[in-house]
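A short reminder: the numbers here are calculations on the coordinates, not readings from a lab. Only a predicted model underlies this, so the values are computations on that prediction, with no experimental measurement involved. Cβ atoms are built from the backbone, for glycine too; each structure is taken alone.
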Structure I
Amino acid sequence: MVDKLIGVIGGSGLYSMQELDIVEKISVQTPFGEPSDDVIIGELNGVRLAFLPRHGVGHFIPPSEINFRANIYAMKKLGVEQIISVSAVGSMKENLMPGHFSIPHQFIDRTSRRISTFFTKGMVGHVSLADPVCLSTAKALSLAAHKTNAVVHDGGTYICIEGPQFSTRAESNVYRQWGVDVIGMTNVTEAKLAREAGICYATLALITDYDCWKKEEEPVTLEAVLEIMHKNVELAQRVLKELVSELQENRSCECGLAAKNSVVTEPKKIPTQLKENLSILFG
């Protein structure tokens, strides 16, 4: 039996993992092109882990140009069943302060320039996204975060904007009226693709700022984001170290079955090459 392999996708400020005992770096080939960078395979606290920096090492890929399909496909190809996203976010609520962690359970998608599905012309399908986060994985993530004495906010909604610009004040105030908790630029696309791929997905969101809605605070800047992010990267890695022992050996959720019976195209109508490319996702 192959040992469990947990996936971690690192965002701004998390381009490597200090305590990861690296075994190998793999350049994964996918039908969608190259992932953001080589996938680093190693061991953390005795558990196998696949780490991928979504912006590439050195942060050279902007949010809209991340090859999300290649990243998630690569994780699936390597045998990953659970993905933890570590991401910087802005806070839309007073009590969610910079330096705190958020583990959102819902997403709102305000992106417009990216492909967020593996289904394409030749193979049409639909999966449920009512609960876009794997709640059992999110629960394990919360337990791990609390063990580090981090301030953790469970649940809530992450709104994903296109970027790379931050919000206008008008937009920020509208999002607050919608009841949004945190704001970022990447996670909803990953969550959608992970669900289609049958991979559990949960977010460890590191709050770095108050966006621009809070009048007594300076509007968010990249400098401020990275300063808080760098301070919290070490704590985030401690959370991941605790997490690997919290995740169950066998999944008890339904994420792995999400794409079952999702394809509506008649099998004979699906092009042979497309069927082959997507076979690890949809059989």
Structure II
Amino acid sequence: MNIEKAINEGYLQLKKNKIKSSHLDSEILMSQVIKKDREYLILNLNQKINGKAYKYYHDLINERSKGKPIAYITGKKFFWKHEFYIDQNVLIPRPETELIIEYVLKKYKNKTKLRLLEIGVGSGCVLLSILDEKKNFLGTGIDLTNKCLKICNNNAIKIGIKNRLKLHKSDIDNFNLGKYDLIISNPPYIKKIDLKYLDTDVKDFEPKMALDGGLEGLSEIRKVIRKSSDLIKKKGILILEIAFNQKNDVKKLLNNKGFYINKVLKDYANKDRCIISTKI
């Protein structure tokens, strides 16, 4: 069995199971098996693979056929400038979240020192990307589970910024350490009733606690805003990721806690994605 034939078999199986990116995914999974990049595959389609590799490949294809995201199968996802370790304990980094990195780098272009907190740090892709770009910034991340914190810590070691990072296992309400110039959070914001309508790869595989925003989709956002009001310095910036239809509700919550709305960032589909606010 050569690479080309195996990839074609994988592609046909994924297509049969209605996987949208079936051709690309079949190649990515083969790259995972033989530990080579996709360019190598294209140049070596006639290369033989042994029975063990062939079986491993089809095991991965079977997982993808059931809807399991590629990032969870391979255990990695590229974000900003780095490949991050991930597993099903953390959300898969989304391209639109890079809007936060872009904003922060522009906003603090001439800032040399800053204390940054991420509430719900997950894989650390946002916090660590900022710390990597701004060498004198200090970061703190909190999350609910040691599993999340371990993933973030491993990513910090890989990127080489562990010495400027502090991690704490804590829920929002019970975290009271420090004062911060910038707070970032992507809290759960999906209404509980809407979880069942999510795509299979999200609904069945990504962590529910990172998705479920309660009855209105605002329960965790309220907590983040309330706690951020206590932890943020005067004139500090709070950046929140939100659902496309939550802008007005979140603006009211922010205003009630003494935040001035600076701007709303739109994602690549021109939908509201982030609210930037300043503590008055």
When relative contact order in percent (Cα under 8 Å, 6 or more apart) is computed for each of I, II, the largest belongs to: I
When distance in nm of label points 7 Å out along Cα→Cβ at positions 193 and 217 is calculated for each of the structures I, II, which structure yields the highest value? I
To which of I, II does the computed value 9.3 (mean projected area of the Cα convex hull in nm², for residues 57-168 alone) belong? I
Suppose Cα extents along the principal axes in Å works out to 65, 42, 33; of I, II, which structure was it derived from? II
Which one of I, II has helix-only ellipticity at 222 nm (-39500 (n - 2.57) for each DSSP H run of 4 or more, over all residues; to 500), as calculated from the coordinates, equal to -8500? I
